[in-house]
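Multiple structures are listed underneath, in structure tokens.
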Structure 1
Amino acid sequence: MPLKIKSVEPGSLAEQAGIVAGDTIIELNQEDVRDFLDLEFYASDYRLEFRIKDIAGDIRELTIYRESAVPLGIIPQDYRHRNCNNHCIFCFIDQMPPGMRRTLYAKDDDYVFSYVFGNYITLNNLREPDIERICEQHISPLYVSLHTTNPTLRQEMIRSARNIDALGLMTRLSGHGISFHVQMVVVPGYNDGSELKNSLLDLANPDLNVESIGIVPVGITKYRNNLCQIKAFNKKMAKDLLKLVEDYTLKTGIDHIYPADEFYILADRVIPNEEFYGDYPQLENGIGMLRYAEERFKEQKRSFLKTLRKKEGNYHFICSASAESLLGKIVKSLATRLPERLLSLQTIDNEFFGEHVSVAGLITAQDILAQAEIPAGSIVVLPSCIFNHEGITLDGKSIDELRALLGRDILLVDPLWETWELHS
């Protein structure tokens with residue numbers, strides 16, 4: 001499908017060539033242009049031969065020569081992602097309550113989003129032209145939700161409308177130089193224990209370009225009405241899984257398997273050191289986030305202390321259950337450098353989603369408002385990840401609205417300690 005142009009940057013090469021918003025790119029260098037990734041791929045040449053159709057339907061041809069100091073300047077139409085056609089027994093979106101923002105119910109299973117944003121895909125809706133494109137354009141690495149290499153068990157878990165041989169497809173793509181970051185959502189009684197061990201053995205096949213394997217526990221909310229019964233991990237299960245992974249790593253020498261932080265917390269184990277995570281290949285999956293955050297805090301501590309000293313008052317840190325141990329250490333460390341201030345810490349229980357949900361990104365404004373016990377004169381310190389890119393919480397409160405309801409200034413801190421911002 002031709003690519004419609006949403007806008008053109010002023011002063012760009014496209015504007016100079018007479019391309020305008022509303023034009024449609026039919027071909028670029030005699031290749032079809034389907035989306036923004038095609039545009040980026042084919043526009044990397046020095047000489048660009050365009051076939052353009054305008055709003056009136058007239059077709060013209062034009063040539064643009066790339067200049068390093070001047071952008072091409074074509075902003076394509078918004079990309080429409082490919083939807084998921086699976087019905088996974090553990091799907092978190094199926095466990096969301098009704099009445100929330102429409103975007104929270106969107107399920108994508110799109111290989112373009114996988115490559116560009118690191119979204120995990122099942123591979124089940126890839127068609128032959130998609131596979132050929134991935135190989136031709138070297139769309140790699142891909143982030144794959146595999147869960148198990150047992151094809152019968154995998155179909156039982158993801159209940160795909162189109163069952164495929166995922167491991168066979170990964171092997172084929174590997175032969176063309178495509179690599180993978182693999183995710184295994186582990187559900188007790190399904191793909192744990194011997195099934196997990198067998199999957200890890202299969203993924204050790206040298207014919208597979210597996211860069212990392214992330215193992216995460218199934219997430220269960222209190223909104224599983226009319227869904228199949230599955231169990232959450234307990235302390236013993238978490239310990240058993242960690243031992244299985246450690247024994248496997250010791251036996252095989254394969255060291256790119258990363259259990260989620262939740263397993264270590266649940267098992268009362270220390271989070272591994274920074275060397276364990278290497279370059280943190282599964283950080284976007286929340287794996288290694290606590291270790292990364294602690295190390296980045298050490299680097300940012302002096303700068304953060306300057307921010308705290310700039311404004312009069314005390315500070316009340318609010319965190320999720322999964323971050324309680326780390327934030328406890330951080331607050332204690334800060335308090336030794338700010339003896340004249342009161343620094344307090346409070347963990348918010350996730351009443352909205354239920355007891356098995358403990359990550360910061362799923363804290364709601366209503367839980368904060370219901371539970372926060374803020375000392376007088378304290379500024380509230382919140383993880384910025386409770387807000388989306390538009391500054392809205394899961395339950396629809398803006399930063400300013402939450403600040404007004406709390407009656408306190410808010411210091412938003414990136415959970416990875418990269419940035420922070422005071423809202424007053």
Structure 2
Amino acid sequence: MSTNPEKPHERITEIKRKAEAGPTILQHSFRPFFMAAGFWAMLAVPFWLLSYAGILVLPDEFDALLWHQHEMLYGFAGASIAGFVLTAVPNWTGRLPVSGGRLAVLVAFWLAGRVGFLSAAWIGPLATAVLDLAFLTTLAVMIGRELVAGKNWRNLPVLVIISFITLGNWLVHIEANGIADTAEIGIRLSTFVLALLVALIGGRIVPSFTRNWLVRKGVTALPAPIGRFDAIALVVLIIFVIAKVVQPDHPMTAYLAVLTGFLHAVRLLRWKGWAVVSEPLMWVLHLGYAWLVVALILIGLTGLTDFLSPTSAIHALTAGAFGTMILAMMTRASLGHTGRELKASAGTTAIFVLITIAAVLRVAAPELGEWAIWLAGGAWTLGYGLFSVLYFPVFTQPRVQAPKPSPIPQQKG
């Protein structure tokens with residue numbers, strides 16, 4: 001029986017019913033994409049380590065380092081971005097979430113990109129580009145369509161950032177196809193624009209979630225409200241990102257990195273992270289942002305001195321800030337959107353500890369030796385492997401229904 005087109009509420013109810021009638025994994029974007037991000041993070045790092053050590057023999061045409069950079073950015077981080085933003089868009093716009101067949105197609109594009117880039121040496125650069133670019137390009141178009149249709153101009157910066165990350169991927173494939181030497185700038189553009197996304201989204205959710213948690217605890221000393229200082233910190237970060245992409249080795253870019261790091265350190269302190277140390281789901285958000293601060297300062301010092309390794313600085317950003325903040329966001333959103341209690345279990349806490357160990361060891365590896373790279377890779381793999389195992393039921397099972405309150409017994413007499 002068809003619904004009356006003149007009654008949009010009936011049409012919306014029917015669309016929701018069809019979406020919920022499909023597989024649970026395709027009911028919300030966070031389900032397949034967070035699961036994909038976890039599994040890919042668990043598999044991609046061991047693959048890179050084995051190829052780095054020469055244990056995994058690959059075709060001569062296969063650039064293992066570029067594969068590692070590409071897949072951690074556009075595979076792992078790309079999946080987590082899709083899961084987070086597509087889940088948030090309905091709250092931003094009031095429109096229905098992407099689900100069912102449309103979501104399945106987007107997931108298929110993501111998977112095709114992973115297979116394509118992994119088999120680039122066999123299928124050729126053009127086929128690889130076609131398979132890989134479909135995902136982020138389609139994602140940007142979908143998000144843009146939803147924001148415009150919902151007239152949600154406030155979140156257009158998120159679309160701009162995702163579009164620049166997509167552009168970075170295009171630049172990688174332009175070089176792979178022999179058109180221009182643009183892969184390095186593409187990776188650099190995507191990496192530092194992703195840092196901007198961490199600062200933008202983190203600047204919304206970290207103080208907001210902290211405030212809500214502290215209010216429930218009856219604490220009166222709350223995080224500072226978002227204001228002019230936050231805007232200044234973000235503007236300076238944008239200037240640094242532009243400078244880092246255009247003039248990565250200029251001394252002024254290094255000074256900008258240090259300045260930006262200190263501004264965001266002050267921003268982080270204003271959120272009173274020390275007040276939430278008793279709840280891992282809370283302190284991990286502050287830790288992820290703290291890694292962004294550390295990375296910015298290390299990037300600046302790397303450009304001004306010879307005492308620090310550029311590898312340490314970039315991994316403070318990627319393994320530290322990206323790895324921790326993505327995990328913090330995925331665990332919290334997965335629990336919240338499936339009706340579960342927003343409290344870290346022992347397993348979830350262990351995930352956070354393992355990723356922290358991985359980040360610290362990877363940043364310190366140039367000083368500690370190659371063994372630290374292997375331990376860092378092992379901790380990372382265990383952390384995201386544990387996430388994939390523990391949260392698999394969360395992604396594949398229906399939303400937990402809140403128990404109905406017991407009826408109040410009537411008094412006799």
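Looking across 1, 2, the calculation of relative contact order in percent (Cα under 8 Å, 6 or more apart) that yields 9 traces back to 1.
Out of 1, 2, which has the highest value for mean count of other Cβ atoms within 10 Å over residues 239-246? Show your work: numbers first, answer last.
Details: 1: 16.8; 2: 19.4.
When mean count of other Cβ atoms within 10 Å over residues 239-246 is calculated for 1, 2, structure 2 comes out on top.
For which of 1, 2 does P(r) over Cα pairs in 10 Å bins from 0, in percent, for residues 183-246 alone, calculated from the coordinates, equal 20, 37, 25, 13, 5, 0? The read-out comes from structure 2. Upon calculation of P(r) over Cα pairs in 10 Å bins from 0, in percent, for residues 55-118 alone from the atomic coordinates, which of the structures 1, 2 produces 14, 29, 24, 17, 14, 2? Matching structure: 1. So log10 I(q)/I(0) by the Debye sum over Cα atoms at q = 0.13, 0.17 Å⁻¹, for residues 295-382 alone, computed for just one structure, reads -0.49, -0.72; which one of 1, 2 is that? Checking each candidate, the match is 2. Here distance in nm of label points 7 Å out along Cα→Cβ at positions 151 and 351 was calculated and came to 3.9; which of the structures 1, 2 was it taken from? Derived from 2, not from the others. For the set 1, 2, ranking by percent of Cα pairs over 42 Å apart places 1 highest. Between structures 1, 2, the greatest calculated value of mean count of other Cβ atoms within 10 Å over residues 175-182 is seen in 1.
Taking -9000 as the value of helix-only ellipticity at 222 nm (-39500 (n - 2.57) for each DSSP H run of 4 or more, over all residues; to 500) derived from one of the structures shown (1, 2), identify that structure. It was calculated from structure 1.
Here, each number is a calculation from the coordinates, and none is a lab measurement. Everything numeric here is computed off the predicted structure, so don't read it as measured data. Cβ atoms are built from the backbone, for glycine too; each structure is taken alone.
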